[in-house]
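Undergrad: As structure tokens, here come the structures.
Values quoted throughout were computed directly from the atomic coordinates according to the rules given, and no laboratory measurement underlies them. In this text the structure is predicted, and so the values were computed from the model without any measurement. Cβ atoms are built from the backbone, for glycine too; each structure is taken alone.
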Structure P
Amino acid sequence: MSLYRKALLGDVEQEVLRFTSSIDVDRYFVKEAIDVMKAHVKHLMSINVVPEGAGKRVLEALESASAEDLLSKKAEDIFEAIEAYLKEKVGEDFGWISIGRSRNDHIAAVLRLVTRRYLISIIKEVLDLRYMLLHKTSENLYTLFPSFTHMQPAQISTAAHYLTYIEEELSFYTRLLLDILELVNRSPLGAAAATSTMVDIDREELASSLHFSDMVKNSLLATGSRDFMLIASSILASFSVFLSRIAEDMIFFSFSGLIDAPREHMATSSLMPHKKNLVTMELIRAWGGRSIGLLTSILAVEKGIPSGYNLDLQEMNSSFISLLMRLLDVVKIFRDFISKIKFKQAERIETLILTDLAELLSLELNIPYREVHMRIARGISEMKDPSPDELLSFLKREFNLNEKIMEMILNPLKLLKRKGDGSPNPDAVRKYIDEAVNKINEDKGLLKRIISGIQPDLI
């Protein structure tokens, strides 16, 4: 039965109720729904709208309510399930909770609380991942590693340089997630259905009781918009796409023999006894595409409706919850993968040093770079896939190499002494690590300040 519609429309057909009900998705935020209802009842009691005795009975019933109690109800949503449960437990006193509120402002509050909870967890995991990346970086300062353009080996680099590329990108996303967290942490409560309520609710006090840092002031915006979900989803999907690119890198590096991937992240073939498949990275690679689909569905729902609450908004919730939950899992898995990965020293690096060598020849021999570039390119073309010895002989002959340049060729680590910040130069990478540790600590401090205003025991 439907508690809300019976007086006006009569009983609902079960097939229609199943179609319109959101109870299957609402299971993911039962706690938040109860917390919002408790805050509402306490506030009504504090302003003498709800009799103290009735309010206490309602609060006691809410305190003892379990997810199983509520989700077993045949209801339109978690809020109707709560009211039906309270009607069973406290009788007609349950009716007091309906004044000064609507499902519209309550579901908006619940979604913000759920988003807040998941964002905090995601940010914590990202910070741990960044620490792990820097630890791996310090272990691989001198591990020669190819950089790629167009999926082809391009220049000599180090595994440390590659890892700091990931960490720096994660630092951008950390700040974006912290910004979103502040945007999300605003209360819509007291906005009621669309234009507030006749009850003299202190919206600031109600917001504070649930540790919101601010309010969404306009009541129409508070109830009829999900822009906070759109903005959060856009960043979460972009972040997912970035991680999917790194997952593709790891798959490529693994079958190219550039890394030893952890066995825990592999699966075997049911038919081919020799196969070891890097399945966690394959799923993260696929997740990037799925996250785009979830974002698209969220954007499409809000695009199609006018201002004010419409039940269409309910259809966004499952996509949004999936985005939050799965991304949290992805970051956890990725952190575990990075902690166990081993980078191998690159082999056959002769062609990888040619760009650096061409620049060095131009600088040392005072020859225009383009001329050096063309002479090396012609030589390689004429030799057709030269061996290392053939390439060295050509360079000696073509440029009359001195001892300094020969040493660079024979010891590629010398070529890593590029001077610019952000290069694979071990000194530059060490400097980056020091700066990155400071940034991570700053971000941890920002998160702690936010959490301290929400739930200190989470710190």
Structure Q
Amino acid sequence: MIDGFRRADIEGAAAWLLDEARRRGAAEADFLWSWGVRNVFSLCDGEPEEDRVGSSCGLGLRTLDGAGRQGVAFVNSLDRDRLSHLLDWSLHNCHQSEVLEGLGLYRGESAADVDLELEDPALYGLSPRDRLQFCRLMSEAACEADGRIVSVRSSSWDDGWGEGFYASSEGFASWHRATFAACGVAVVLADGDATEMGGSGGEARSLSQLSPAAYALEAVQKTALVLGGRPLPTGRYTLVLDPEVTADIVDALGELFLASNIRRNSSLLRGRLGEVIGSSRLTLVDDGRLPGRMGSSLVDGEGVPTGRTTLLDGGRVVSFLYDLRHARLEGRASTGNAARGVGTLPDVGTNNLFLLPGTMKAGDLHRGAEGGIYVTELLGLHTLDTVSGEFSLGIKGAVLRDGLPSEPVAGVTVAGTLLDLLAQVESLGDDLRFSGSSGGLTLVIRDVALAGL
């Protein structure tokens, strides 16, 4: 029983829909079920701000006609009349869709049933009081960390669990169940006329992976570090990126390696397979089977087993990420990177994307970058042009003196091309840290042109 839904009922609905779809003319069909519960609580300056509990469920049916058309529809009920309407709409949408080359279901080996450590029983037992206590802990830890705190704008807690089921007319079926928890703090510091807002937090599959008090302290420290920041003289500087900043860059890089973006010519990596595009120290990996990670699962949105794909190896482009359709178009195998919801068609997405860590400690990298800038935030990364690689980003951080952050920095801009930036990477730390499903680490980039005073 899944909080009101029996697995047997869901499997029965899937079997009926897949059989009926074939009987009514579909060449192939697949079914996706998703159900979840979410609990959210937050404080603003110590007072309750948000307290809600919700659940959602949905089931989707995709039909394919064998001529290159596909259609999807979804409902949120197992009622037989609703399922009949679901089938009608899926077939209708299929008949009305455009013809696409390479469509088809997965016919390979089933995924091995291994424990990816995605479920933590402790999260099922959390009470409203527990969530309140976590938020109070973060608020109090933040207030005690620095006398310049003028507001703890938010201390929030978010947890839940969910289950999914995939089945296809080719006979594949797979269940997926996972828990999650996330917490974070946003603070405001003031010193004279200077005011700064910042935050920190984390997201994980298990309770033990979260450190609420540490996030509160980090939020205060990072905000205090840039409080009263001023521009530096225009020039060339060494940048030392905080792991969270690197994770944001990794997330942006992921878009360049999606085969769908390559094919529609919206990635600067089109035609660059086999080329060196970055420092020899850079190896970028996507892995859908990292234990306990947010992007892990046994199969992707098309029932294909997930796996590990090296995208950059020593700065050289060695692979892209594929779903079934784009893999067929390129004469390759799917990498297990189909992403979809119950009401959407499959497309390519990342699983867990990260840089392989180096061997140096963050402190040693800081000490080796005297006069450089420790970067805690890049502003405007979403404006990166994925076709040209051009960017213009604001920077917040602090100048490094004797290995420690000193004068706060703000109001400076770094502009250039992504490939030039990747080529200038000199060192990587051993401090791999995930932000959601993207992993970052301390990253040293030499001789970067900044525009300031």
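Undergrad: For structures P, Q, which has the highest computed value of FRET efficiency 1/(1 + (r/R0)^6) of positions 405 and 437 (r between Cβ atoms, R0 = 41 Å, to 0.05)? Please report the intermediate quantities before stating the final value.
TA: Working: P: 0.65; Q: 0.90.
Biggest value here belongs to Q.
Undergrad: To which of P, Q does the computed value 23.6 (mean count of other Cβ atoms within 10 Å over residues 77-84) belong? Show your work: numbers first, answer last.
TA: On the way: P: 23.6; Q: 13.5.
Considering all the candidates, the number was obtained from P.
Undergrad: Among the shown structures P, Q, from which was the value 6, 20, 20, 17, 15, 11, 7, 3, 1, 0 of P(r) over Cα pairs in 10 Å bins from 0, in percent, for residues 149-412 alone calculated? Mind dumping the intermediate values first?
TA: Working: P: 6, 20, 20, 17, 15, 11, 7, 3, 1, 0; Q: 6, 23, 30, 26, 12, 2, 0.
Computing P(r) over Cα pairs in 10 Å bins from 0, in percent, for residues 149-412 alone on every structure in P, Q gives 6, 20, 20, 17, 15, 11, 7, 3, 1, 0 only for P.
Undergrad: For distance in nm of label points 7 Å out along Cα→Cβ at positions 309 and 389, find whichever of P, Q sits highest and give me its label. It would help to have the intermediate numbers written out before the result.
TA: Working: P: 8.1; Q: 2.1.
The structure with the largest value is P.
Undergrad: Looking at structures P, Q, which one was percent of Cα pairs over 38 Å apart calculated from, given that it came out as 32?
TA: On the way: P: 43; Q: 32.
Of the structures listed, the value fits Q.
Undergrad: With mean count of other Cβ atoms within 10 Å over residues 101-108 as the yardstick, tell me which of P, Q scores highest.
TA: Working: P: 23.8; Q: 15.6.
Sorting by mean count of other Cβ atoms within 10 Å over residues 101-108 in descending order puts P first.
Undergrad: With helix-only ellipticity at 222 nm (-39500 (n - 2.57) for each DSSP H run of 4 or more, over all residues; to 500) coming out at -21000, pick the structure among P, Q it was computed from. Please report the intermediate quantities before stating the final value.
TA: Working: P: -21000; Q: -7000.
Among P, Q, the structure yielding -21000 for helix-only ellipticity at 222 nm (-39500 (n - 2.57) for each DSSP H run of 4 or more, over all residues; to 500) is P.
Undergrad: If you rank structures P, Q by FRET efficiency 1/(1 + (r/R0)^6) of positions 125 and 229 (r between Cβ atoms, R0 = 30 Å, to 0.05), which sits at the top with the largest value?
TA: Numbers: P: 0.90; Q: 0.10.
Biggest value here belongs to P.
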